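Pasting the structures here.
What follows draws every value from the coordinates through simple rules; no lab data is involved. Predicted, not measured: the structure shown is a model, and the values here were computed from it. Cβ atoms are built from the backbone, for glycine too; each structure is taken alone.
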Structure 1
Amino acid sequence: MLEKAESALAVASAPRMQSGLALSLCPPLVTDRLVLEPLAERHADAFFEPLHDDALYQWISMEKPSSVAWLRDHWRRIECRLAPDFQTAWPTWAVRRKADGIYLGRVDAEITLAMEASNLGYYFFPPFWGHGFATEAVRAVTLHLLSQGVHRLVATVTEGNTVSERVLQKAGYAFTRVLVGNDTIRGKAMDDHEYVLVAK
């Protein structure tokens, strides 16, 4: 019993990511062509159908959402921008094109208590590939996080996804190493290439 009490006390006294900080890491952002909106339940309807394009899953390991209701519920739970253990913030943006309001994809990050982005990720729907939207959005998020005191950002790309690697390179990230067997796509272990950007 004493060990359990001590364990509970240790968890309660551990440093925690503050709600105000987590929310401040995820404001709306605007670029020349894009609006990045904090991802919320309301985005599920617009995202559900594009998330069923098979081409999207060539390089990413996430699963297709089973229903709009499931997606709404899942995204409602991340609106607080905090992980359940209060150890990381989850800033996440839905990316919309200014010209016509169409949603193009998403950018997200995990921010640790040490103010490092341990995992910056993104996906854009196949009809919008090749137009520079991903680079524009990733740059905007990167600059915003740097302005908020995030001093190191890490992203990983599945080996072979050279287009996504160019996105990171254009946004100022540098290749650091190969992470062997770091991801699983369609049941197969895949190597990742790690890219890092450090604040100057």
Structure 2
Amino acid sequence: MIASVRGKVIVRRPDAVVVECGGVGYRLAVSAHTLQRVAPVGEEGFLHTHLIMRDDAMLLYGFATDDERDLFLLLLGVQGVGPKVALAVLSGGTTGELLNAIAAGDAKRFQAVPGIGKRTAERIIVELREKVGEGDSIVVMRGDDPRMMARDALVGLGFTIQEAERLLADAAGESAEELIEGALRARAAAA
């Protein structure tokens, strides 16, 4: 998985930037909030990333902070929220402001986002409230946690976050590789 990119910013658009790394230009879809923090064209920039693999495309998303990427991933786990809607939500404020809105149950803040109706806004609040901690933090596993790495790998293979978490629920193992192997074996046995 591509976790971050650093290189010369060669394109800045309202919805995406292109960062050249080692002679390859990576197009990253970004939120309005991230775009404000991207270096000007011609200067070096750095973005945290998340790669989504589809049958017809590999889509790379860029984020100014690790917390913004974590919130993006949490939003993708909500039914009815895809990558475009998740970026639109992130464009609506800082990560801290959005986390406070979730913690406070402010569904109207999310209803103001194009593509989000009352039900989806309420679903975001209900599903993410328990994962949002006090003091502008997101409660997610980070770093070298094998379960998180296995989930990310399964998402990279084309599973949704919900499918990956369901596959890993009963998987046994101490390393990400063992967890992935167990999840895929269980899926093959069920098919």
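Brief remarks follow.
- Which of 1, 2 yields 50, 44, 32 [Cα extents along the principal axes in Å, calculated]: 2
- Ranking 1, 2 by mean count of other Cβ atoms within 10 Å over residues 20-27, the structure that comes out highest: 1
- At a computed 36, 30, 23 (Cα extents along the principal axes in Å, for residues 44-131 alone), which of 1, 2: 2
- Source structure (of 1, 2) for mean count of other Cβ atoms within 10 Å over residues 68-75, computed value 14.6: 1
- Entry that produces 1.9 once distance in nm of label points 7 Å out along Cα→Cβ at positions 124 and 172 is calculated, selected from 1, 2: 1
- Of the structures 1, 2, the one that -8000 was derived from, the read-out being helix-only ellipticity at 222 nm (-39500 (n - 2.57) for each DSSP H run of 4 or more, over all residues; to 500): 1
- Of the structures 1, 2, the one that 15 was derived from, the read-out being relative contact order in percent (Cα under 8 Å, 6 or more apart): 2
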